[in-house]
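Read the figures in this text as sums done on the coordinates, not as results from a lab. The model shown is predicted, which means the values in this text are computed figures rather than measured ones. Cβ atoms are built from the backbone, for glycine too; each structure is taken alone.
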Structure I
Amino acid sequence: MLMNLPKISGLLLSLSGNKAKIEVAASCGKAELIELLRWLPWKHQLSFFDHFYPSNSEPGAYVFVQRNEGLCIYMLGNHGWSSEWRKQSPEFLAAYIFLNSEKHRQDSGSNYELGLEEVFRTPWEQ
């Protein structure tokens, strides 16, 4: 069951079944994204598209983020490949999301979207 997103300026939540989308408005800054990452509940995952990841086959990469207590981890992937889970700070990941949201907004003129879903198994349980 998805948790309710706290009121964070510049983030708009829409629910669809057991998945959610979080729209990142132009008014959303890095501080709000850090707040989102620090809120991310156990067994929930954020996802977003990295427009900058270099690849020979498919451009870009999908990024998946989970949190356990104060620790964030992320993994990259695209068609047929994925990286290992890596530890990273909420501050770094917020800057990573912010950079991609600015690129998306510049290219498309629309708000950037993050995915939010419940996961049934985490890397800590493997």
Structure II
Amino acid sequence: MSKYAKIENGKVIQVQPYQESGFILVPDDTVPGQLDNGDGTFSNPPPTPEPDATQATTLQLLDEMAARGLEDSLFAAMTPQEQRRFLGAQIIHKDHPLVVAFLTAQGFDAAGVTDIFNKAAAR
């Protein structure tokens, strides 16, 4: 059975089994949302990347720090009061002053901090 599709801005908008004005003949496996490659073929759009994590639970962040060998030096860089506050927090934000200062001192730039939080949040 033939399929016909309406294409707008290089994207398949609608597919149907009959010809109609504004519809073109397409391969049988064409579905709405696919991109017109311009050569008679269609492909799925690239996946949308996940947004960067802006926070992680304290446990997730500590697990990621431990995996990188940074957990002990993180606590060594904190006063006892800062340690209690850190451990008492359920969520640590990426822009937390203690975390930013520690990771910057360890040589991490903004992309490195983002990578740590993305991996921590995925734990």
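Assorted remarks:
- Structure (I, II) behind the derived value -7500 of helix-only ellipticity at 222 nm (-39500 (n - 2.57) for each DSSP H run of 4 or more, over all residues; to 500): I
- When distance in nm of label points 7 Å out along Cα→Cβ at positions 59 and 91 is calculated for each of I, II, the greatest value falls to I.
- Among I, II, structure where FRET efficiency 1/(1 + (r/R0)^6) of positions 27 and 83 (r between Cβ atoms, R0 = 30 Å, to 0.05) as derived comes to 0.00: II
- Sorting I, II by distance in nm of label points 7 Å out along Cα→Cβ at positions 19 and 99 from high to low puts II first, with the largest value.
- Rg and Dmax of the Cα atoms in Å, for residues 75-114 alone from the coordinates reads 12.4, 33; which among I, II: I
- Origin of the derived value 30 (relative contact order in percent (Cα under 8 Å, 6 or more apart); candidates I, II): I
- Among I, II, structure where Rg/Rh (Cα atoms, Kirkwood Rh) as derived comes to 0.94: I
- Parent structure of the calculated result 16.8, given that mean count of other Cβ atoms within 10 Å over residues 35-42 is the read-out and I, II the choices: I
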